[in-house]
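Given below, in the form of structure tokens, are the structures.
Just so it is clear, none of the values below were taken in a lab; they were calculated from the coordinates. The structure displayed is predicted, hence computed values, not measured ones. Cβ atoms are built from the backbone, for glycine too; each structure is taken alone.
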Structure 1
Amino acid sequence: MASELPGVRDWVERINRTELPALGQTLQQVGALNGFLMSHAAELTRVILRDPSMTARVLKIANSAMFNPTRKKINTISRAVVVLGLKTLRSISLATALLDELIKEDTGPYLAQEVANAFHTAMQARAVAKLSGAPDSEEIFVSSLLHRLGAMAFWAVGSTTAHKLAKQMQDGVSPEQAERQVLGFTMNELTRSVAEQWHIKEILTPPLLRGANGQSFNCIPLAWQAVQLQNQETDEATWESYLTQLSTISGAPASSIREELSDAVTATRETLVMCGAEKLVAYVGPRNQQEEAEEDEQNNNQNSASSDMQLAILRELTQMAQGKTDVNLVLQLVLEGLHRGAGISRVVVGLVNPERSKLFGKYVLEKSPSTLLSGFQFEIANQAALKNSMAGETMWAWRDNDNGEFDGLLRKTGGADCVVGPLTVNRKVIGLFYADQEEGALSSNDVEAFELFVGQAALCLQMIGR
């Protein structure tokens, strides 16, 4: 009996006992950032770079024709912010986070279908928004992508209850009716409860579009309907009825609508392939008209430490210096150059207080999450290495182990050795860069790259400050 089965709250608690709340945390961190505050660009960059898998996938999608029609090569996350804009990058990041958490080697067909439908609906919603003349479709993309988050979480958890629900649908019971009979609630209700528990209700609320008749409408149900029509054999009369409805709402001709919706199917498949989720392509569009996915020719070594990567980031720093760029993005790009380009496992930017007596950690990039940033607080007078670096010197612990200048610093950071250098704006030191290889030793090449990026940062910030 439905009344004897777990309610929505029980299912939310069951979901929270799995690894899925990590997805909720990522969605909250990325989704809550205000697209109009450039200071949040650095925060979004940090969230992405913390996950190498997400970094690689984001860069692949960022270089696609769909998101980057100019086809200007994007090598770094910081550059992606500048070229694509914060909202587009946020959409890409949320999409990759969803795949990273939900799609595994043993992903079952119902979860695979839900995730594929999520991407397909998001693409169709962007198409509907475009047809309606919406100036910004990224908020709609995000809301559409997550509009069945509860269903994805349910099938990801799996249980005997999931098998019962699958059996009902296999027997021809409609999904909503089967959900009511087996669960006592619908997946839409579960989505609302999960969103509330994970504090992401705001990003699941889609902005309303203005139709041709001047009335506002929610495009997600229309996009979802398009997905259902395209995922099955649909007779022409049903298609004509849908196209007429959408034409009346959007004001676009039916022929243009059908073309846009068809392009969205192709875009969905291409995006899934670029994200490394080729197995989901089979769940997008008519089963008997699957197109063979194009071979992914993107460079899979985006995260490898290479001189090419370092040079690309140094060029981007030079480009930033020639325009009005947020200082936070410059600092984040320097960290990205050291972390991804030079292969240094932990890099920190620290800023001094107004009295110039204390140093506090501001940004960090690291291979493995730790308490390095929260613990990066020092009384400058008590740390000889920091005092010298504040005077404008670059200090390498390996060179000075005998005189103990770095003992207190390394005890607190836990590094085997480290290098510190001044963060300079208009010849005034306002903070420090710190780098180490966590448990290993820095090489002379590491230190050479560090000095190069610190020097380039000073030149860049000096030009911006003019």
Structure 2
Amino acid sequence: MTAKVKTIGHNAMMQPILIEVEAVSSKGLPGIQIVGLPSGGYRGTVRRVRSAIRATGLRLPPLFYTVNITPNVPIQASSDYDLPVTLALLSAAKLITDTELANRLFLGEISLTGDIKGADQLIYAAEWCQKSGDDLICGASINNLAHLFADLTCHTVETLDQTYRYLRGLLQLPGPSPTTSEPISTVQPVIFDQIDGQDLVKRALTVAMAGKHPILMIGSPGIGKTLLAEAAASLLPPLSQSDEIELRKQVTASQLTRTIQPPFVSPSTTVTAQSLIRNLTGDISRSRSGILFLDELLCRTTAVLDSLRRPLETNETNTLFILATNPCPCGYYGDTDQACRCSAAEQRRYGRKLSGPLIDRLAIIVNVSRTNNLIRSSAISESKEQQTTAFEKVLNARQAQLNRYKDENIYNAYASISQINLKHYSENALNLIDQASASLAHSVRARNHIIRLSRTIADVDLQPTVEAEHVAEAIQLRNTSSLPL
């Protein structure tokens, strides 16, 4: 009779996959053979399992045991299956019954002494068990994840002996209890409304944050583009439950015990296109539900710029793309303090890197002008009060979108025109959209940007109907005349 134990894995799209560990005993020379693990993982698992069973005081009958893991697992995750492999062997040896293993999922690495450690795939196991209704038995506490999996039945085991006695009904284990913990990132961003001046840019960033509209800031070096982008991180709304689960899939088992905050990712100018868009570990994936800030945009390779087209179009990670660039190679074209040193040919060559298809995918394009005092020296209490006002605008706009799209995790920037519903646009607003599209020769994408932007502006202003003034502001925020030559 074949013993079966359930465990978990994941695919390249970060989705949990059920894995079955089967074990069967037969006559022959005593030994253990594992099928479904890479050769390196096979040798390590057999040694750990044998030693752990011996340390627990249990004895396998002198038979030949074949263990099959299906589907095959990568070598990086092979140690996560020590516990299910061990339990499958004990079941094949009739030391545990099939009933005691039914409707339960096991995950954990076993040491030579029988201690059970945590596993990097814990978040996938919790997600699967939440949907399937199986009990989760693992070697890591999920107390810090209890708020994400309210219906999950989970028990933490510390040793193989404890696991064996629990399955045999000789021991009771407590369930998880919610706890508070330190955040992964404790860096406090600059308070957004503490920045003096730059009213147009701050308004643009507030609208971009509220609707997840990709934004490009153009300005001279040292003018405050990076500061504005970092300050915008203070307006990020709290993570939704689904987004927090997806973000936790990217951290190690040790970091699962810490609080996740919306990320702010700023890749260096030497980043490659592959490292930017790679699944799981790419910069775009790491910035899920947060901000991806690409400074010095036109100093990056053409491959990197081209790789942004699809993420800007679909935004499967709910990332706010904030891009920044200088207006010319020397950085001072149009600056009030320093003269530009670039020739006309250099300016044209520089501007050509910003291709038409990429521009077409940018909803907001604003010019950042120079100001003398960028940080306001006001009292902290006043800054916090102003910060609350800006933050509440973003939250109110987000709530309006949740109500409009029936709690789906959709933002205005990536909603279809039918979802936005033009019935909530006044006649004057629709006429202005048509006039602007004709006079400015807007593409279909550019026209849709204006429709979506004006919807977000109305949400920020708590207006159910989009008026002509909202459309006019949307047209102003998409200022293509400020693009590099």
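Per-structure values
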read-out: Cα extents along the principal axes in Å derived as 81, 50, 41 - corresponding label from 1, 2; value: 1
read-out: With helix-only ellipticity at 222 nm (-39500 (n - 2.57) for each DSSP H run of 4 or more, over all residues; to 500) derived as -11000, matching label from 1, 2; value: 2
read-out: Computed 4.0 for distance in nm of label points 7 Å out along Cα→Cβ at positions 61 and 237 - originating structure among 1, 2; value: 1
